[in-house]
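Engineer: Pasting the structures here.
Derivation of every value follows stated rules applied to the coordinates shown; laboratory data play no part. All figures in this text were calculated on a predicted structure; none of them were measured in a lab. Cβ atoms are built from the backbone, for glycine too; each structure is taken alone.
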Structure I
Amino acid sequence: MTTVVDQTEGIARLASMMATAERILVFTGAGISTASGIPDYRGPEGVWNTRRPVFYDQFMTEHDARVEYWRQKAEDHEAFGSASPNTAHRSIAELQRAGRIELVVTQNVDGLHRVAGTASGLLVEIHGTNALIECQSCGARSDPGEHFSSFKETGEPPVCECGGYLKPATISFGQQLRAVDLARAFDAARRADVVIALGSTLSVTPAADIPLEAARHGASYAIVNRGTTEHDRSPFVSLRIDGDVGTIFPAAVAGALER
């Protein structure tokens, strides 16, 4: 079982790990965005526990399921549409500017890494993004605003000009991840010399296999999360810090870039 170190020691060790790294893979989960006002998914008050999920096959076959899906997404759009990146997102962008980032892989759909400055070429949003609406038939993408306005006015899920169903460009429960995104993430994992998981319970696969792939190929593996993760017992974990990502990670980045 991985030993959890105290925060002072953990920050120092994580800073040292990043200071000597040339190819850092950062893997982020919901815990990195809670300080921005975005709720987590797997915690006690997380969306998974407080909201009935709409699975992709239901969305594609049941009108009532599409209505419920759009109701939930409209609720989130109104509540979190003005969320801003926090210090953890900005610290990742600092590492990018320093030339240390191999890839950022996020499970989050909030788009805050992009807003913070992470370049699209160095970012994989493995579960998609709420920043675009996508047709499930022709693949056309468009701005969310008009579609949420239409749903608010009519209560009917919007449809594409081609007749296909529209939904935010996220990966819904039961929907397959995009093969190209998985390939980019796993390829980067094999090149990384350090992998850092931030704010994830690491319980959702295959996404959670990405940092383990890096560790299996020789990368040092650090986890920063408040509460337990599925990788805490893994022999591949080099460093485990329990606590607030927004406090620990920026301090470690600052220490790494000062060296």
Structure II
Amino acid sequence: MNIEKLTEISPTQLGYIIDANLPVISMDITIEGAHHISLHSHPRGQLLYARKGIVRIVSTQGAWLVPTDQAVWVPPNIKHEVIAIDSVNILTLFIDPSAINDLPINCSVVHMSSLLKSLLESAIEIGNAYSAKGAEQRLMQVIIDQMKNLKQTNLHLPITQEKRLKRVIDHLISEPSDNRSLEELSVISNTSARTLARLFHQETNMTFGQWRRQLRLLEAIERLEQGQSVTRIAFELGYQSPSAFVAMFRRNLGKPPSNFSKK
């Protein structure tokens, strides 16, 4: 994906507001077309819920894919950028630093319970001018309590700033169908396959095979949401058959690709 070709959008300023009397600040935003929100961080934690469309959250530690009807949690002061290849409707909660105790300390894609979805919609309806006392304030506290029970999904791709490994990772992200072995890819990094194998485990906590499978899983979900067929995705991502691709998908996510497809 060439970020330079995407429409550049500035980050919202809501994440920079510090006010314990507003523990939750909400926002409902629709952005048409492919876009990129540049690298930034803010003192409030952020929950982004993809009501429509799919987004990637990218930091120096990894990439998190957020399909429709799921969310990502970004803790305070984590530098990140947001990438979308199509139109999106995102509901966002910004959590004040005074209220983040017991919330996750790492970025993660999370399942949204029906209750939390309803509470998020209610926060949007209430807006950000609620009183520090009363029912609306209590509802915001319920939202924060519900966020303490967020369950993570397997939609994270670890990346690294280690120069030798980064050259290989950047290549594979741009060419996820590349089926070459680690020995063959080692020429990109000017190091040995043995060193690369060690670096994958050291920097990503995955083997090379596990990391490449995770890359293709995230790439497949993004393409499914664009409406591409399972057969086309399977062959373009280097699988020998659609059935092999479907088996990998089920093994890793516990559900078939059709659950993510628009077709």
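Engineer: By the measure mean count of other Cβ atoms within 10 Å over residues 109-116, tell me the structure among I, II with the highest figure. Write down the numbers at each step before the final one.
Structural biologist: Details: I: 21.5; II: 16.1.
The maximum falls on structure I.
Engineer: Could you figure out which one of I, II the value 15.8 for mean count of other Cβ atoms within 10 Å over residues 149-156 was computed from? All intermediate terms of the calculation are to be shown ahead of the outcome.
Structural biologist: Details: I: 12.5; II: 15.8.
Label of the source structure: II.
Engineer: Starting from the value 56, 33, 30: which structure in I, II was Cα extents along the principal axes in Å calculated from? Provide the component values of the computation, followed by the final result.
Structural biologist: On the way: I: 56, 33, 30; II: 63, 39, 34.
Clearly, the read-out refers to I.
Engineer: I, II: which one has relative contact order in percent (Cα under 8 Å, 6 or more apart), as calculated, at 17?
Structural biologist: Values: I: 30; II: 17.
Only one of I, II returns 17 for relative contact order in percent (Cα under 8 Å, 6 or more apart), namely II.
Engineer: One of I, II was used to compute FRET efficiency 1/(1 + (r/R0)^6) of positions 93 and 213 (r between Cβ atoms, R0 = 25 Å, to 0.05), and the answer was 0.55. Which one was it?
Structural biologist: Checking each candidate, the match is I.
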